[in-house]
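J.: As structure tokens, here come the structures.
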Structure 1
Amino acid sequence: MNRLLVVDLTDHRYDVETIPEDVLGKYLGGRGLGAFLLFNSIQAKVDPLSPENILIFSSGPLQGTSAYYSSRAVLNTKSPLTGIFLCSVASGSFGHQIKRAGYTAIIIKGRSEEPVYLLIHDNKVQFRSAKNFWGLKTIEAQELLLKDAEISRASCICIGPAGERLLSMAAIITEGAKARTFGRGGSGAVMGSKNLKGIVLYGSREVGIADREAFKEAKKTIRINAKNNPKWVEGRRRFGSGSDMMAMNELGIIPAYNWQSGVFEHVKDIAPTEIEEIWPRQNVSCGPYCINPCAHITRIERGPWKGAMTEGPEYETIYAFGSNCGISQFDAIVAAEQICNEYGLDTISCGATIAFAMECFQKGLLNKDDTEGLELKFGNANAMFQAVKMISKGEGFGTLLGQGVRKVSEKIPSSDRFAMHCKGLEFGGYECRSMWGQALQYALNSRGGCHHGYGLPARTPADQETGTQLGGKGELVKKVAIERILFDSAISCTFARKAVRIENISSIVNSITGRNYTVKELEKVGLRILNLERMFNVREGLRRKDDYLPKRLTEDPLPTGPRSGSVVPMDELLDEGYQALGWDKDTGIPLKGTLSALDLTFSMF
């Protein structure tokens, strides 16, 4: 039986409901199930920080089992940063604990009058006071919440001061000092708006597997795939997600100086492959059942940021605080990430907003009077670090920056051209004037300027990526988007795509659930989820005009790299994408026939 735990913080009550089997058959779990529950649980135009918004934490078919790369959980909510659909994925044991506690998903609704935390132990849910934990940073808060709960081996998620202050880029943190994060879109602010400091969760149940022999065979195939890619395994183990930064820089796709360039001349100073001996990192796993861990712990033992420590930094953080801010000091990037982890902030949005402010400073749109005396120039590592602290603490100029690029740009005339976001979400770290598939992914993505949600065409193998050729971009984005959505719904680590492919997702999901998905049927599931997410945003009022990228990308030629001179042909790309996905060319709304073929019906039709 697939159970849904519904927690009402307003009345301190909870109920358990049954999720119909046909719903899971159509949406799989994780991201897909979360999209279904979100669409059907809140009304259009709900204020993301109101009690009417909900938080959904979900597992997928793989959670609660020993499936490789399954240490993940998904969160769905309406984003306070963008005002549209949000899903977010975090590593760690939380997803396993959801399933082992006997649930497939947990919905949190309402708002508690006083700060609370939830203690969920199998069938028992307790609402405990969090007054003594309110204001604490994330790592200390998790330690004390777990101690207060008195349950060994439990998992804990929590917000920091940024979430409590309803900062629109606030994140939810788990796994203690490892700081695994539900990062993008401000989910931490939603949690803070509900006066919910954290959740401590432990499950003791064994999760059933329909066909154990088939499950073993599916795991064996995944392990063989990993063994057949030793270079990838070793690269991940040693360098994590930054393993190919040098190659990406040569391709001209690492955003630098607030996307003024796709090449960073100091990349050797921050690329993990080049600084292994200068700044050594300790390889660790982000959770159980990973057969080639790619996470790292970095400790800074000298220099002005001595004592800084973080899990990572991963590629996106290195881009956000490094190349995008013109920063070549790796230790400063580590120190900035540590502050974000402690206060509960999304590093991408934080770094991107600072980079945007640096360009405003460069162009004279901001001065020292505006920045509390900060010399906010590209390459000024100390100013970058101080800006992170000001955002984290809500001090002075940081109060403005903490609202994110879109809202800051609205208050600085003549800055929207280089305000690097789409639909309010700051871009992930892939310059797209030379990779038009990536540009289309950013434009169509259901959560905004996100590098994750619809796959990553910029990292598609060279024999599949057609760069700045227009033809085929719609089909390319459709393909990688479906794959990413299925990974997020199963739920499997998307970094493991060399070892786990759609056919492996099919076999392992079938072995666990007893279903009989073909790859084609799974692809239909992924496309159904993609269109449901789109319809959530359509219901919020989004149309074709909202899919456009900043004029920097569509009008300013790329100044450097092998595809210098290129710009994004926005209209042609949108036409390509809409045609591939079966969306109306003029509005961007999925066509009635497209929805009907996916068994989706909506009252607006």
Structure 2
Amino acid sequence: MTARSPRCHAPPAGPQAILVAALVIVSLLVVPSPSGAARSPLPPPFDRLVCGPRFGVTFCQGGLVAGADRRVPSFDGVPIDADLTLPASGRAPYPLIVLLHGLGGNKLEAESTKNDGALDNVTLASDGWAVLTYSARGFGESCGTALSRENAPACAKGWVHLADERYEVRDTQYLAGMLVDEGYARPGIAVSGVSYGGGQTLELAMLKNRMVLPDGKLVPFLSPARHIAMTIAAAYAMWPWEDLDTALIPNGRLSTAAPTPAKSDRSPIGVAKEEWDAVLYAAANAAGFLPPAGVDPQSDLTSWERATVAGEPFGAAESAAVEDLQRYKSAIAIPMAKGGPAPTAIQSGWTDSLFPVSEALHFANDAAAAGSRSPILLVFDDVGHPWAQDKAADVAFNDESGIGFLNAIVLHHRRPRTGVLVRAQSCPATAPSGPTVAARSWAALGRGTTELVGRPVQRVTSGGGDPEVAAALDGVSRPLCANLPAASEPGTATYSMRVGRSGLHVLGGARITAELAVTGSYPELVGRLWDVAPGGATRQIIELGAFRPSLDQSPGPTPGAPQTERISFELPPNDYVVAPGHALELELVGANAPFFRRSNGVFSIAVSDLVAMIPLGGR
């Protein structure tokens, strides 16, 4: 969701005069007549962009250019700053791909100055694609800056709707449809995005051949003028979410082994990733145009941020907010299209603390449960939001895999590679990631399990744990490969096992079942899976996740005896090898602030009959 991306490029340089002088190039862009014998000139893209040769392709620039407003009115009139990059040769209509940027970013994130093999406009146009890059509404010159809103009445409500299917997602569909109407693009389009754009990519893939109107009604995906039937032919989502609730406010109910119903993701309301919430709101507020608090309840980022800061108790307003995050801003709530979603590739980072691998598996499991036969490729490695280390070799591998998937379907009309490709996380940051391992499915990667068992009662308290260790486990600003103290922490529950001479390959998320006896109010649990070095002095984090018990989510002391609950929750998966002689340790704590928001309550949780199933892989 953040704008941080290894694919960002500096804005293309060059005198504006060259673009204006090259306007005559537009007359050379032609489409074949029905007979193929004659060709007729196309209008400028969107009837307003200025086209000319640049960096070996044809670049058509929009936005606010040399005093001219070349923005494109969207379906509701909001002006969108869009560029179109075309192949230097060939004939329209071209295969079209739309590239979507991260939160707080703009169209320049996906625009390059050379064919460098990355997922950008020059590389893809050099392969034969028409490439649409635009700034999402509320960002950049799409009403995001104060200057872009001057003398632009249509910007009055051009604020950020947070990847809403009725607004941001429909902008993509509308702009692509205009290019189909004009003869530039074929009606089966591709889409790719990173983070904020990645979540929208999954929404578009799930919609496939449908659109969502402002009133929430699903209708066929048609071009705006000629009403040509359109579809998402292929999608490549990088660092995406499938459900903003499980991503931002996890309650621990998400399973990677089976579909998880949408209602389970938000009931009870989970434990907020407080640090990420603050960073994302600050990025959107600084770089975008947000609605005034209270004006647009379904896109009220300011009020939502205030509620996150305030924490428990959760009332009707908070329940409505988490429902809205699912209903219009997440792929999970979109009814499955006939035949399943569009063919989709997803790249996620094992160590992405914002949108972990479990979000991609959430999407894949939902598709499989609906009987989908659509091609799906999952690519999991150490690239994404922090903690991800974004090693150059992994980034290049992801670009190659994603572009190969899209090209196979749209350019070459053949079945793409499917299944799962994984590369293990490694430390230090200079160490290469593990070798690439391929499997036909997520389940096929498994090589059994090992158990951590703890039958006796251990007690977790809201005030327990070491604050310095918790502060170091900040997935936003602290490094991943940091050896932390391994001393026993008060008010926590720990379970460990020694690793044998062959080591232990963790591949998946630890699945924890236990009996809880809770006293107090607003309890929460944070699970931490550790690699403890020989001698027991230091440890390295492997997995980190939060769980919200269903019990005692109300103010005041618990009356009478403690309330009991049998729980099951899974930590976000990783692919990590524990070296021989080390120990594997599971630790349960009552808080991990500031990354997860500390509860407003005071509580004590007696944990008994715990079994943690650790999934294993093998090379």
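Just so it is clear, none of the values below were taken in a lab; they were calculated from the coordinates. Keep in mind the model is a prediction, meaning the values are calculated, not measured. Cβ atoms are built from the backbone, for glycine too; each structure is taken alone.
J.: Figure out for me which of the structures 1, 2 the number 1.6 belongs to, where distance in nm of label points 7 Å out along Cα→Cβ at positions 95 and 119 was derived from the coordinates.
T.: Here the read-out was taken from 2.
J.: Related question: One of 1, 2 was used to calculate Cα extents along the principal axes in Å, giving 60, 56, 50; which?
T.: Considering all the candidates, the number was obtained from 1.
J.: Follow-up question, since we're still on this one. For which of the structures 1, 2 does the calculation of helix-only ellipticity at 222 nm (-39500 (n - 2.57) for each DSSP H run of 4 or more, over all residues; to 500) return -6000?
T.: Values: 1: -11000; 2: -6000.
It must be structure 2, since only it matches.
J.: Moving to a separate point now. A value of 6.2 was computed for distance in nm of label points 7 Å out along Cα→Cβ at positions 127 and 519; which of 1, 2 is the source structure? Before the final figure, lay out the partial values.
T.: Numbers: 1: 5.0; 2: 6.2.
Traced to structure 2.
J.: Another question, if that's okay. From which structure (1, 2) was mean count of other Cβ atoms within 10 Å over residues 247-254 calculated, if the value obtained is 24.1?
T.: Values: 1: 20.8; 2: 24.1.
The read-out comes from structure 2.
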